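The next part holds the structures, each set out as structure tokens.
Since every read-out is calculated from the coordinates, none of them should be taken as a lab result. Here the structure is a predicted model, which means the values were calculated and not measured. Cβ atoms are built from the backbone, for glycine too; each structure is taken alone.
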Structure P
């Protein structure tokens with residue numbers, strides 16, 4: 001019986017059997033980074049409320065994630081500076097967390113898969129606005145995946161010190177691109 005189960009598992013992988021795999025919400029990590037023209041930058045984390053990957057062996061075929069925006073934290077500051085920046089990022093100047101406590105990512109299709117990098121097209125929803133994004137998976141194993149993406153905050157009406165909405169900001173300009181690094185465990 002044990003040999004039969006093993007043979008069926010090997011056949012399923014060989015035939016491209018796909019499975020939905022839930023991520024471990026405790027150990028999966030999302031890291032964000034934003035940069036200013038002045039060469040300052042800030043980074044922090046967010047937690048997942050839920051997450052599922054559609055896998056065929058070690059190939060990502062799709063997925064869906066809910067990010068808990070109320071978990072937004074700043075990790076490069078401490079004390080009052082940390083508290084102030086976290087409050088500002090949660091405010092209507094940035095992500096309006098009170099009225100938009102969740103962000104959503106749906107991975108729809110594979111764009112490319114070469115040289116160990118899998119690129120998927122998806123839809124990212126922040127502050128009730130949805131726009132296409134690409135997510136680049138750089139490592140996928142039987143128990144974890146690492147990915148990165150960049151999104152343009154101005155598309156989601158995140159305006160504070162954005163050159164897309166305001167002129168003559170000089171060194172006060174905050175770049176629109178937000179870099180995301182994700183480590184998913186399942």
Structure Q
């Protein structure tokens with residue numbers, strides 16, 4: 001028995017030192033080499049602070065572009081998906097409710113034309129981007145609510161297109177940056 005307990009205790013102590021001390025120190029050290037020293041990118045606007053690179057924000061007012069839904073309520077402390085499969089009845093009800101809400105706020109839009117990223121949450125639940133199609137389908141509503149021309153808002157969308165990440169995937173749009181730009185042209 002003594003033959004098994006002593007190596008187990010030694011292994012436990014080694015793992016505690018490695019995983020609770022050395023590894024976090026290495027990760028922290030690498031983060032210090034990154035921009036903002038690993039603190040993320042923050043935008044300050046009208047007294048509010050927003051993390052704009054990696055964390056989605058909730059926009060529900062009709063005068064803004066809607067973000068991708070979040071399975072975690074846009075809480076970065078609890079990043080994760082819903083873990084519900086595509087045939088789960090609760091999940092299907094949730095998606096249908098999002099579709100119905102979108103149609104109420106965007107009359108004249110056909111259900112089959114709604115991009116999936118406006119009614120389904122991402123794997124992290126915090127995706128800050130939407131597809132170009134998701135932005136374009138909202139232009140008419142935003143133009144009407146803000147009293148701006150559709151072409152002005154369409155031009156703003158085009159200016160905020162981001163290239164595919166690492167050259168792979170589709171173009172995308174950061175919703176926070178787009179909505180902040182929308183507020184700036186609306187107040188001018």
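Key figures for this structure:
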| item | result |
| --- | --- |
| Comparison of P, Q - label where FRET efficiency 1/(1 + (r/R0)^6) of positions 21 and 77 (r between Cβ atoms, R0 = 25 Å, to 0.05) is highest | Q |
| Among P, Q, structure where volume of the Cα convex hull per residue in Å³ as derived comes to 131 | P |
| Structure responsible for -4000, with helix-only ellipticity at 222 nm (-39500 (n - 2.57) for each DSSP H run of 4 or more, over all residues; to 500) calculated and labels P, Q on offer | P |
| Mean projected area of the Cα convex hull in nm², for residues 29-68 alone from the coordinates reads 4.1; which among P, Q | P |
| With distance in nm of label points 7 Å out along Cα→Cβ at positions 85 and 109 derived as 3.9, matching label from P, Q | P |
